[in-house]
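J.: Take a look at the structures listed below.
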Structure P
């Protein structure tokens with residue numbers, strides 16, 4: 001949805017505040033990010049753009065030719081002169097204060113939500129929907145994040161510490177031998193089969209666990225180098 005049309009631009013007098021763009025030159029538009037590349041392609045071709053919009057109950061097809069504009073960095077680009085309505089909305093910010101009694105259930109809800117987000121991130125990493133470089137972080141990334149959060153104030157810094165503690169707790173409960181979760185896995189196997197696992201199986205599990213943890217640490221250091229020192 002268009003929030004503002006800049007004066008003396010390609011869209012001035014053609015598009016209006018409140019118009020919802022549905023397609024540009026026959027290409028459906030579902031998000032605001034799609035508009036920029038389409039406008040650049042049309043500007044390079046020199047052809048006018050046929051912009052389909054919803055205005056109230058009416059569906060209109062309007063024509064506008066992108067014009068050259070200059071960004072804050074001095075780079076020229078093709079533009080229509082429109083601004084998204086969402087970017088005009090004031091930033092959402094709220095401070096919630098809880099008493100001692102209300103704080104406990106609020107903390108449980110937040111911890112549950114963050115744990116769900118962490119498990120979802122693990123799932124996206126294993127399915128390939130998240131780049132390897134964005135999966136786990138090492139001490140360099142953690143230190144930079146801590147510095148950035150500390151600059152925002154004590155509440156932000158404490159929230160980061162809480163998130164790190166929760167992450168370590170979840171990691172420790174993963175069913176990997178040498179971690180607490182691995183011991184719980186052995187106890188579960190013992191409960192099911194009625195006897196402890198053999199020393200040979202336990203030793204093999206320790207080697208597998210060490211290999212997995214070493215690989216995870218290596219990936220964390222690799223991501224640190226790639227994200228902070230190389231790229």
Structure Q
């Protein structure tokens with residue numbers, strides 16, 4: 001399988017993502033630049049975390065108009081896969097590839113800590129191999145991670161099994177106390193209606209290396225690889 005990791009001006013998790021995919025998981029990786037228009041035949045486009053274009057307008061808003069995003073949109077509309085993490089999730093929402101938006105955290109502060117997320121869907125490549133009762137420990141690091149959508153969109157997400165993850169506690173219990181940013185319905189990640197575009201605020205690439213004493217995030221990449229190979 002061939003992954004393509006995009007670097008935008010201000011990306012700061014691109015090298016972490018490349019390291020996990022290439023070195024930890026032994027996958028072929030193409031390094032893509034925001035001014036590129038050729039995706040070089042990748043199977044999965046990855047939009048990593050960071051602060052693309054300094055988040056000067058809204059997080060992900062300017063990056064949504066990068067030259068490469070036209071190719072990403074075409075890729076996804078043809079059924080190609082994409083994964084956006086943190087800022088990458090924000091970019092996918094701004095580009096119209098994922099429903100909803102990410103607002104400022106409820107406490108108006110940047111939050112950086114480990115949280116737990118519980119898989120909600122069994123029908124997507126990123127969650128299909130995960131244990132549905134488990135709370136996976138994955139770090140977050142964001143100031144605008146509060147998922148928001150209209151009531152109609154929320155109903156559609158739930159009805160179509162498009163919620164990927166919800167924030168939970170260590171025991172897998174979904175509650176208000178386990179919600180770090182005020183996201184509606186504790187939503188930590190969603191997919192599109194065709195279930196080929198994935199977005200999540202927590203960083204699985206920061207929980208994929210035995211050296212970090214946490215490999216919960218590795219299971220999410222392995223699920224994608226197992227389902228798409």
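J.: Taking -16500 as the value of helix-only ellipticity at 222 nm (-39500 (n - 2.57) for each DSSP H run of 4 or more, over all residues; to 500) derived from one of the structures shown (P, Q), identify that structure. Let's see the in-between values first.
T.: Values: P: -16500; Q: -5500.
It was calculated from structure P.
J.: For FRET efficiency 1/(1 + (r/R0)^6) of positions 17 and 137 (r between Cβ atoms, R0 = 35 Å, to 0.05), the calculated result is 1.00, so let me know which of P, Q that is.
T.: Q
J.: Quick check for you: by relative contact order in percent (Cα under 8 Å, 6 or more apart), which of P, Q is greatest?
T.: Evaluating relative contact order in percent (Cα under 8 Å, 6 or more apart) on every structure, the highest lands on Q.
J.: Starting from the value 3.2: which structure in P, Q was distance in nm of label points 7 Å out along Cα→Cβ at positions 65 and 81 calculated from?
T.: Matching structure: Q.
J.: A value of 52, 23, 20 was computed for semi-axes √(5λ) of the Cα gyration tensor in Å; which of P, Q is the source structure?
T.: P
J.: While we're here: Of the structures P, Q, report the one carrying the highest value of FRET efficiency 1/(1 + (r/R0)^6) of positions 97 and 217 (r between Cβ atoms, R0 = 25 Å, to 0.05).
T.: Q
J.: A further question follows. Upon calculation of mean count of other Cβ atoms within 10 Å over residues 193-200 from the atomic coordinates, which of the structures P, Q produces 21.0?
T.: That value comes from structure Q.
J.: A value of 1.00 was derived for FRET efficiency 1/(1 + (r/R0)^6) of positions 121 and 201 (r between Cβ atoms, R0 = 30 Å, to 0.05); which structure in P, Q was it taken from?
T.: Q
The numbers here are math on the coordinates, done by the rules we state, and not lab data. Owing to the predicted nature of the structure, the values given are computational and were not obtained by experimental measurement. Cβ atoms are built from the backbone, for glycine too; each structure is taken alone.
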